[in-house]
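Asks: Pasting the structures in now, so scroll down.
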Structure 1
Amino acid sequence: MTIPKIIQQIGTELKNLPGEIAHRDMIPFRATASEALRKPINYRLSAVLLLLYNSPSGLSFILTERPKYNGSHSGQISLPGGKVEKEDKNTSITALRETEEEIGVSPNQIQLIGQLTEVYIPVSQFLIHPYIGFTPNLPPLKPDPREVQSIIHASTQDLLLKENRVMADFPVKGGKIKNVPSFNFQEKLVWGATAIILNEFKFILQRIEH
């Protein structure tokens, strides 16, 4: 697999992560993972994959829209991923397995580039391990209808555009939270853990001339 220059640059930048400095921009109303985990928490491990690929719009990535269900993350926009299963030897295997299950991209089609900073989700008590992967030729996607209502393709240029960072209100169990930092991609609002992860990636992209 030939790795483009920008992917090599991203891999290099992942050795010096912005970390929770980048997270702070998107979570002004709650603690970072390191703060939350200072006291014992019975958290569960999960992993997600930020899958990069070449597109006519430039370097792009995939987001998934969850179906509506009776749960904390109903209808939200997320990265492919899920909880660690017993058979998973590590969290990178979880990220790759879940990506194949959710959107049909096989692990042997993906080159792992590195890992971003962990994110803790208080409402579901998941500690997320985010990974970045690259596939030069995105195969036809096969979304699992049980887990994916729709797929959103966004470019790194979309992520870097200042006007795509917005403040929005979101319904939550028992009410609404207001003025939440979010990203707007094709009229789909991304907030919470996914926005936190994307913002750290945005910080990395801003270091690279492309």
Structure 2
Amino acid sequence: MDWGVMLSYLPLYRDALLLTLRIGWQGVALALALGVVCALTLHLRLPVLRQIVTAYIELFRNTPLLVQLFFLYFALPKVGVRLSPDACGTLGLGLLGGAYMAETFRSGLDNIPTIQSESAQSLGMTRLQAFRYVILPQAVSSSVPGLVANVVFLLKETSVFSTISLMDLMFTAKDLIGMYAKTLECLTLLVVFYLIMLLPVSFLGSAIERRLRYAEFGDRRTV
């Protein structure tokens, strides 16, 4: 293990990490927005739109991100649509993640008993108020573990961005290995930087989940 070589590579990995985080979180934000819209469409059983959303979810959950990125980056230009590598990465990750987020949100919404909405309306709330103040908070709370798992999954999927010429962490590691043959050092740094990127997300997700559970059920130790 050549520590001097690893230290000299740190600036390259830092820049790759920043690029990976930027595109990764842009994709996650897009995925969350798509997931909420699609989940509400499925939960409310809107005609026609429900079939379109179901087809979208099945398409993107059952095809690899690599294939989706290739389609966006190499196939769309054949019909006159050209996207930058950054845009392809964000859009591909967002479309893939949106399909998974939609199922997570939908599951959370469907797990709330119908009687809770009916009880809220019997107390004078409108249907929209019952959804906003009673159903939605519980659905989000129950969806947190799945959402965190999806975010971690999406950030790990950024490892395929190198195939569309994005200088992410994986691209940097492969490039340095090809030029200098420092395989052990490059792969060790790759693991370390992925941990730097993903461990805070896991810890933060666990903390949020515990806080929401406490807010919902209270501190049972006092019982």
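Nothing in this text is a laboratory measurement; each read-out follows from the coordinates by a stated rule. Here the structure is a predicted model, which means the values were calculated and not measured. Cβ atoms are built from the backbone, for glycine too; each structure is taken alone.
Asks: Matching task: 2.4 is the computed value of distance in nm of label points 7 Å out along Cα→Cβ at positions 137 and 185. Pick the structure from 1, 2. Write out the running numbers ahead of the final one.
Replies: Numbers: 1: 2.4; 2: 5.5.
It was calculated from structure 1.
Asks: Comparing percent of Cα pairs over 26 Å apart, for residues 81-200 alone across 1, 2, which structure shows the greatest value? It would help to have the intermediate numbers written out before the result.
Replies: On the way: 1: 25; 2: 45.
Biggest value here belongs to 2.
Asks: Given that helix-only ellipticity at 222 nm (-39500 (n - 2.57) for each DSSP H run of 4 or more, over all residues; to 500), derived from a single structure, equals -7000, which label among 1, 2 identifies that structure? Working shown, then result.
Replies: Numbers: 1: -7000; 2: -25500.
Only structure 1 yields this read-out.
Asks: With distance in nm of label points 7 Å out along Cα→Cβ at positions 97 and 161 as the yardstick, tell me which of 1, 2 scores highest. Present the calculation step by step, with values, prior to reporting the outcome.
Replies: Details: 1: 3.8; 2: 1.1.
By distance in nm of label points 7 Å out along Cα→Cβ at positions 97 and 161, the leading structure of 1, 2 is 1.
Asks: Of the structures labelled 1, 2, one was used to calculate distance in nm of label points 7 Å out along Cα→Cβ at positions 17 and 121, giving 5.2. Name it. Don't skip to the end; give the middle numbers.
Replies: Working: 1: 1.7; 2: 5.2.
The structure behind it is 2.
Asks: Check the numbers for distance in nm of label points 7 Å out along Cα→Cβ at positions 9 and 177 across 1, 2 and tell me which is largest. Could the numbers behind the result be given before it?
Replies: Numbers: 1: 3.3; 2: 0.9.
Once distance in nm of label points 7 Å out along Cα→Cβ at positions 9 and 177 is tallied for 1, 2, the winner is 1.
Asks: If percent of Cα pairs over 20 Å apart, for residues 65-152 alone is computed to be 54, which of 1, 2 is the source? The partial results should precede the final answer.
Replies: Values: 1: 37; 2: 54.
The read-out was computed on structure 2.
Asks: I have 0.93 for Rg/Rh (Cα atoms, Kirkwood Rh), calculated from one of the structures 1, 2. Which structure is it? Before the final figure, lay out the partial values.
Replies: On the way: 1: 0.93; 2: 1.08.
Corresponding structure: 1.
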